[in-house]
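Input: structures, listed below.
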Structure 1
Amino acid sequence: MTTHQTSRPAAIILAAGKGTRMGSDMPKVLHPVCGRPMLHWVIDAVREAGAGPILVVVGHGADLVKASFESDHDDIRFVLQESQLGTGHAVLVCKDELGDFDGDAFILAGDGPLIRAETLKTLLQHHAATKALATLATSILDDPTGYGRIVRNDRDRFNAIVEDRNATDEQRSIREIYPSYACFNVPELISRLEALEPDSVSGEYYLTTVPGQLQQETDRVEIVTAVPAEDVLSINTPDQLAAVDSVLQSRIDRSAEAVS
């Protein structure tokens, strides 16, 4: 069992998927965005936000993903998810590597290279200030189609994440969405993942189920609307890859102009 210091958050990056809709045998997270594998942009953001250790959950093309970092991996630990059984399972396979780590961890996807360190810092600050067990970074979209909706209770606090496919017409009208950026207390998260039931249709274990359960039991799940709408885009298709590349290149160009 590994022992980690808890003075800073860990990060768990989910990068095991094949990305079938990309139409390529290359692991999805290695497709280039602005000349670099998309996963590397995510690693940059969590590093800048002060996270460590960084656990990258790999599966399809695991050796290729590891090799893409060459020597730049002293703070990265690769964890193999042999069977892709959902996002909850992907986090749970990190249990042994986390050992007795009793702090907080960012959980985010490896196919979201638009994530900013500033967003993660805001997420962590809110999480710490409210002494939450879980904090979700959310975004407000004009067109939230396809995204999990944030359902609030009658106190305007978090109640549940409802996936688009399961939402009622009323819930689909909600514009606040969960773009898969969260911070969890690790022991609380692991204990609930160990008790999580698989989805009755897919047989997979979904991380998005946990915040609702945790809120019902503890009332210590927080929301911070911290994600700019343009940063929500993730990559599942070549068209989305091109769109994200364009957004990130525009951001790089604006940054270069600001310092020139």
Structure 2
Amino acid sequence: MNRRFEGLAGRAVMAAFCLAVIVPFAGIVLAALNPPGTVVGGISWPEHPTLASFGRAWSDAGFGQLLRNSTVVAAGVVPLALVCASLAGYAFALMEFRGRKVLFAFLMLGLALPYEAAVVPLYYDLRSLGLTDTPLALILALVGLFMPFGAFWMREQFLALPKEMTEAAAVDGAGSWTVLWKVLLPCARPALITLGLLYFLWAWNQFLLALILIQNPAGRTAPAGLGFFVGAHNIDVPLLSAATLIVIAPVVAVYLFFQRHFIAGMLAGAVKG
């Protein structure tokens, strides 16, 4: 009886969480199918569904350029951050050096301290280097922002692997680079893909740093452009809904494409943890 009640309670909680996600998203989709300027009242199928709001949002906001800018930033952040996280994770997991634990604890402070506190000095540092209003400024800032979590994530993955693997490779004459690239990383591939997807999601959705570091309208990313678009059309619900769907569409597409790898990586981390 208790197990049956627990099972029903678990399903009810999951159903509530699913509804909390699906219902607002369905409301955004249905609102976007209305013509621009339509007064939307509640969640209902539009009388005259149309894609006109998408076309107008695309042209008025210039989402073609905004999405290209976001793609450049994400394409720069993800591989660079993955390389840095893999190297840091390997160093903290398997290499012996003085101050390793202290340095790792210091790095983990980045998970607790709000990055908003460093935005102003970061802006002046990048401006002194002549990097503001360039994608490189945002790429470097995001790589640094993602390092604490990435180092922690990869360190835990490497520690969970059997030590016999690295010891056997060392006996065969493999150096540190060979052990990392040909032994550890292939075994941690699901976790690496999961981390890459998280990096892509965080880089694509970053708003504050993109707003401050890239103030040139031609260099804005999609979330920053959406913020300015909302300010200019704050009462046109169909137009804003269409613009929101345009911005999140690449994230949804990438997640659906790598969904199996993402879930495998999360489950592997949960089991090993």
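Values quoted throughout were computed directly from the atomic coordinates according to the rules given, and no laboratory measurement underlies them. None of these values were measured; they are calculated from a predicted model. Cβ atoms are built from the backbone, for glycine too; each structure is taken alone.
Taking FRET efficiency 1/(1 + (r/R0)^6) of positions 21 and 173 (r between Cβ atoms, R0 = 35 Å, to 0.05) as the criterion, which structure among 1, 2 has the greatest value?
Working: 1: 0.80; 2: 0.10.
By FRET efficiency 1/(1 + (r/R0)^6) of positions 21 and 173 (r between Cβ atoms, R0 = 35 Å, to 0.05), the leading structure of 1, 2 is 1.
Set 1, 2, criterion distance in nm of label points 7 Å out along Cα→Cβ at positions 101 and 133: the highest-scoring structure is 2. Computing helix-only ellipticity at 222 nm (-39500 (n - 2.57) for each DSSP H run of 4 or more, over all residues; to 500) across structures 1, 2 gives -9500 for structure 1. If you work out volume of the Cα convex hull per residue in Å³, for residues 117-156 alone for 1, 2, which one comes out largest? Ranking 1, 2 on volume of the Cα convex hull per residue in Å³, for residues 117-156 alone, first place is 1.
When relative contact order in percent (Cα under 8 Å, 6 or more apart) is computed for each of 1, 2, the one that comes out at 31 is 2. For semi-axes √(5λ) of the Cα gyration tensor in Å, the calculated result is 39, 27, 16, so let me know which of 1, 2 that is. Source structure: 2.
Structures 1, 2 were compared on mean count of other Cβ atoms within 10 Å over residues 29-36, and the highest value belongs to 2.
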